[in-house]
Structure I
Amino acid sequence: MVVIGITGGIGSGKGLATEFFRSRGAVILDADEVSRELAAPGSPMLQEIVAAFGQQFLRADGTLDRRGLAEHVFADPARVAHLNAITHPHIMAEIRRRLDQLRASCASDPARAGTVVCVVAPLLLEAGGRSAVDRVLVMTAFEPERVRRVMERDGLGEEAVRQRMSLQMPAQEQVKQADWAVDTTEGREAARRRLEEVWGEVVSAAGMP
């Protein structure tokens, strides 16, 4: 089994990479999906978040007001750091647990020995997740293009987007820690061609036919 970490700043093309690897049969572990599951009503992580930031972010049905919380924390880097300190340990522990389950499953079934697993996590490197994966793929794009994409996708103003980008590890630093970097500035087809090259190396590393 080979574990690939897919990361990159907002608007860089992680969704495109996820779609590509899923289409090739890779197992996808999405940190955002794991986070939503761990913040289910009554969960320990949700209780910690509410204790730290207030009951106003807990809806009447017991679910987390994710949008309201995001608007609150992204207004202050200290709040972002506090939220990350609460959520990252829970998320990485769950991802590692699921990876252990997959490794055990692959070890017991020779037919699954060449399984490729992708851990998709925007803050993989910041959260200390480098040791959980075998290789790292960083998605990148020209900053103005990333800003445009996020404004269009999330309905945010430019200032809000740039504020969120400033709280993430700079792309140059991410690339230094990566095994592969794929620039999506020129569009989906150009990015897919580069991803095909990466996939060829992944297949070789996994020992797949």
Structure II
Amino acid sequence: MIGSTRASRGYTMLEVIFVVAITGVVSAIAVPMMGNALGFFRLDGDARALKNSVSTARMQAAANFAETRIYLDYTTSAYHIESKASSTAPWVPQGGMTYLSAYNESYGFGVVGTAPPNTQATIGQSGNCLNNASPAVAIASTSCIVFNSRGIPIDANGAPLGSNALYMTDGASVYGLTVSATSSIKLWKTLAKAAPSWIQQ
């Protein structure tokens, strides 16, 4: 009888306040950590998607025996694949645009002062894309990695190029995608600091 009377009273005000206080403390700790984790996953996903697209461009170039390039546009924070049937043919987009997934992400390397090991002498994005004019003219606010019909990265003159790189950052971390002269594609990550510690992903 006594047990049933105590059970019907419910929780005391002190118990309710204690539970609410504990919930508030846990939430205050968890919410910022969750935001940081989501930001990391967005940037990581975008970097891996870009690597997949560069790999696709390389494979399409070799499979179709046609020059193919990844076209990165800084003004729209997007990229896509383009190809052309011959050296005199125009560049034609393949598929749609892929955009960065978060407002605080951008193409670039921020304060990072050096490139990943054994990739570039000086850190920097790949060169501007060229338009379809004759002679071709560089397009401002773009970067391209061009593969020849054998899937080898080349420069504007058709010579093999081993210093291609594309970078993206959210201000806290930087991802770098590098393509060697042998078409080896690697993804790197570092914290956004002047003296980076690049780790291959």
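Since every read-out is calculated from the coordinates, none of them should be taken as a lab result. Predicted, not measured: the structure shown is a model, and the values here were computed from it. Cβ atoms are built from the backbone, for glycine too; each structure is taken alone.
Structures I, II were shown, and relative contact order in percent (Cα under 8 Å, 6 or more apart) at 38 was computed from I. Among candidates I, II, the computation of mean count of other Cβ atoms within 10 Å over residues 174-181 that gave 23.0 used structure II. Structures compared: I, II; top value of Kirkwood radius over Cα pairs in Å, i.e. the largest, recorded for II. Quick check on the output: 2.9 is distance in nm of label points 7 Å out along Cα→Cβ at positions 102 and 142, derived from one of I, II. Which one produced it? Of the options listed, only II reproduces it.
Structures I, II were shown, and mean count of other Cβ atoms within 10 Å over residues 86-93 at 17.9 was computed from I.
One of I, II was used to compute helix-only ellipticity at 222 nm (-39500 (n - 2.57) for each DSSP H run of 4 or more, over all residues; to 500), and the answer was -10500. Which one was it? Going label by label, the one that fits is II.
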